[in-house]
1. Tell me which structure, out of I, II, III, gives 7.0 once distance in nm of label points 7 Å out along Cα→Cβ at positions 17 and 73 is calculated.
2. From which structure (I, II, III) was relative contact order in percent (Cα under 8 Å, 6 or more apart) calculated, if the value obtained is 15?
3. To test your reading of the models, identify which of I, II, III gives 30, 13, 10 for semi-axes √(5λ) of the Cα gyration tensor in Å, for residues 33-120 alone when calculated.
4. As an exercise: P(r) over Cα pairs in 10 Å bins from 0, in percent, calculated from one structure in I, II, III, equals 11, 31, 21, 11, 8, 6, 5, 3, 2, 1, 0. Which structure is it?
Structure I
Amino acid sequence: MTMSLAKNLTILIVEDDEGHATLIQMNLRDAGIDNEIVHVLNGRAALDFVQAAQQAKHIQPLLILLDLNLPEIDGFGVLAQLKSDANTRRIPVIILTSTDDKREIARCYELGANIFLRKPIEYASFVNAIKQLGLFLSVVEMPGSSH
């Protein structure tokens, strides 16, 4: 059974660990998400992709799954830039990272994160968490989308 968030929604995974990115993509697919998924390895590439999507108009709307520990520009920097720009502040951003530091979680929400999910360290738990995220995403309404 495939479920689509919204036919034109692109999921942007910002994750420097190729293994984690592959697991995220596989388990979103296993959860029935059939939307386009784009993966970038660092914060600069994420911001460049979002800017190109804004200009192209055909890659909208976006949903971003953002790791915090990234090269070039970390997740906090990406989040701050996205949420401070009137053109991108409504893009839903889900923080998907391994930290459980309460200050970092609070900082993410203060910067405008929509959801904070901690990546479980244990493989089976990680897989299960991403599948549950996929099921959640299949029923939630995104800004600018219609099912």
Structure II
Amino acid sequence: MDDISSASTTVAVDPRLVSWAKLIYALHAVAIAMGVFGQAFIATMFVFSLPSIVALVMSYVKREEVRGTWLASHFRWQIRTFWIAFVAVIGIWVVFGPLSLILIGIPFLFGGLIITGIWATYRVVRGWMALAEGKPVPSGNA
């Protein structure tokens, strides 16, 4: 189960902040779509595209305003999703990029980026669905 206290779920949330969170999810979804329909991997677009970077900044800007509410879990979820994907993408490139020069790393490089992209997509969809239901995202998961 999640460790969000019942007190944090009963605090009223400004509807503008809910819209803000929806916009952040939408920006992340645009970055994912750029990866799906563009010439890059979903994971690299999620981490390095302007929509995702803007979404990250927006999450940090409003994070304090949602503290103590159920909406705080969404901002934490969005921030963690970005940074975990960032570390994964950098790690994949550092480890398997050089190995790709001798061909052995290519399947691992591509596979790692594809898995990271699927994971980021899952996180955006799961978070957005919970937001649409007016529920917090479980904080037991990174």
Structure III
Amino acid sequence: MKLKQNKSGFTLLEIIIVIIIVGVLASLALPRFFATVEFSKSTEALTALGVLRDSLERCYVASGGDYTNCTTTNIDVADPGTVPGARFGYTVGSQSTTGYVITAERNTIDGGGGTANWITITQTSTGVTRAGAGAFVGIK
């Protein structure tokens, strides 16, 4: 009587090919994933920029229509960059009678790219614009 030999399973070559395919797919997907995660952290900055902008507008009204005295030290909200775990540092600059610039610079918490990654809100007499650089270049 002849015994039937059941040879089921994968060969070593098939397993190696699958590992190579998974490795190639991971090498294509992971950088995009990490860039998307970093870009999603911009919501923290946009929220804080909105709070700072509202505070600067209140300071503008209280100052009789002038932004020159409105800095992070004399507005009615605390600097959001001093909160424990904050991923951004914030500065208010270029104050004039009709405008200002608020900048959120990414710090190095959670592997952030540092000051090369920033978001700004610019208020001028003609309107408000947002811009970004580095990981936040798509901010509009």
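Laboratory data are not the source of any read-out in this text; all were calculated from the coordinates shown. Note that the structure is a prediction, hence the values are computed from the model and not measured. Cβ atoms are built from the backbone, for glycine too; each structure is taken alone.
1. Derived from the structure labelled III.
2. Numbers: I: 29; II: 33; III: 15.
Considering all the candidates, the number was obtained from III.
3. Numbers: I: 21, 14, 12; II: 30, 13, 10; III: 27, 12, 10.
Source structure: II.
4. Numbers: I: 12, 45, 38, 6; II: 12, 40, 29, 14, 5, 1; III: 11, 31, 21, 11, 8, 6, 5, 3, 2, 1, 0.
The read-out was computed on structure III.
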